[in-house]
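Next up, some structures in C-alpha cells.
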Structure 1
Amino acid sequence: MNHTKTYTLDEATKKMESYCAYQERCHKEVMEKLKGMNMIPVAIDQIMGHLIQENYLNEERFAKAFARGKFSIKKWGANRIVRELKFRDISLYNIKSALAEIQNEDYLKTFDELAKKRLSQITEKNPFKKKKKLADYLLYRGWESHLVYEKANELIK
C-alpha cells in the first residue's frame with residue numbers, strides 16, 4: 001500500500017504559496033519541492049507560472065536577499081555567494097544584480113573585521129603557517145584571493 005500523500009492542484013498551489021511567503025525561494029527549490037510532492041510536470045508548470053505571476057517567486061529578489069543575508073550573517077565573500085547562486089541555477093544577470101546590493105565599503109570593512117577576528121583565534125606561532133591558516137579560512141568563505149593575500153601580508157609580518 002502506497003502512503004504518499006497526494007495533493008490537488010489547489011492544495012499544492014496553496015502549500016507552495018505559503019512555502020514561498022515564509023522566505024524567499026529560488027525556482028530550483030520550488031521545483032524540487034513540487035517533485036517531492038509527486039506533482040506531474042504539467043501541474044508543476046502551472047503552479048510555477050502562478051507563483052511567478054503572483055510574485056510569490058522572483059529570482060532577482062531571491063538572489064538579492066540571499067546575497068545580503070550570506071554576506072551580513074555568514075560573512076561570505078563574493079566568490080562564495082556567486083558559487084552558491086550558480087548552484088541554484090540563478091542567471092548571471094540576477095547574480096550581478098545581487099552583488100550590487102553589497103556596498104563596496106561595507107564589503108571591505110566586513111572583510112577587514114573578519115580577517116582580524118580570525119587572526120586573533122589562530123594560535124599558530126610560525127608566521128608562514130599562520131598566514132596559510134588565515135588565507136585558507138578567508139578563501140573558503142569566498143573572499144577574493146588578491147584581497148586575502150594582501151590582508152594576510154598586512155596583518156602578519
Structure 2
Amino acid sequence: MRILEIVGICVVALLALLFAIFFRRRLLMLGGGTIRLQVHINTIVPGRGWSPGLGQFVGDELRFHRMFSLAIRPKRVLDRRFLTVEERRLPAGPERLAMPGHWVVLRCRTADSEIEIAMADTTVTGFLSWLEAGPPRDPGSLRGRPVFGPRPIEG
C-alpha cells in the first residue's frame with residue numbers, strides 16, 4: 001500500500017507541475033501581443049541549442065519567456081531601440097529538426113551582443129513592422145537600423 005501512495009503523490013505532483021506551466025503560458029498570453037518563437041541560447045554545438053518560448057511585446061521591448069519554465073521574469077529582453085536585423089535565412093542542418101519548416105531564422109544585433117531568433121514566416125512580417133514602428137532615433141547616437149521587409153528566401 002505504501003508504494004501506491006508514493007506513486008499517487010508523484011502523479012499528482014507531475015500533474016500540478018504541468019498545470020502550473022500551462023497556466024503560466026495562459027497568463028502570458030492574456031494581455032495579447034504574444035508570438036511563438038525560438039531563441040538560440042547555446043551555440044556550443046552548431047545547429048543546436050534552440051529554446052522554444054513565447055515573445056511578448058511590451059512597449060519598446062520584446063520579452064522572451066521560455067516555454068517550459070515556471071519563471072515569471074523573461075529569460076531575455078530585446079529593446080527595439082537598439083535592435084537591428086542583419087540576416088534572414090531558412091533553418092539549416094539540425095535546425096530543421098528543431099523547428100517547423102515554415103519558420104525563418106533572423107540574426108539580430110543588440111547594443112552589446114548578437115542573437116538569433118526563429119519564428120514563423122508570417123510572424124516575421126509583424127515583427128519587422130513592430131521594429132520599424134519604433135520612435136525615431138537621434139541621428140548621431142547610433143548607426144542606422146537596417147530593417148528589411150519580406151523577400152524571397154534563397155535556398
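The numbers here are math on the coordinates, done by the rules we state, and not lab data. No experiment lies behind these values; they were computed from the predicted model shown. Cβ atoms are built from the backbone, for glycine too; each structure is taken alone.
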- request: Consider the structures 1, 2: one of them gives 13.1 for mean count of other Cβ atoms within 10 Å over residues 65-72 as calculated from the coordinates. Say which.
  value: 2
- request: Figure out for me which of the structures 1, 2 the number -22500 belongs to, where helix-only ellipticity at 222 nm (-39500 (n - 2.57) for each DSSP H run of 4 or more, over all residues; to 500) was derived from the coordinates.
  value: 1
query: For structures 1, 2, which has the highest computed value of relative contact order in percent (Cα under 8 Å, 6 or more apart)?
result: 1
task: Rank structures 1, 2 by FRET efficiency 1/(1 + (r/R0)^6) of positions 81 and 97 (r between Cβ atoms, R0 = 30 Å, to 0.05) and report only the one at the top, that is, the highest.
output: 1
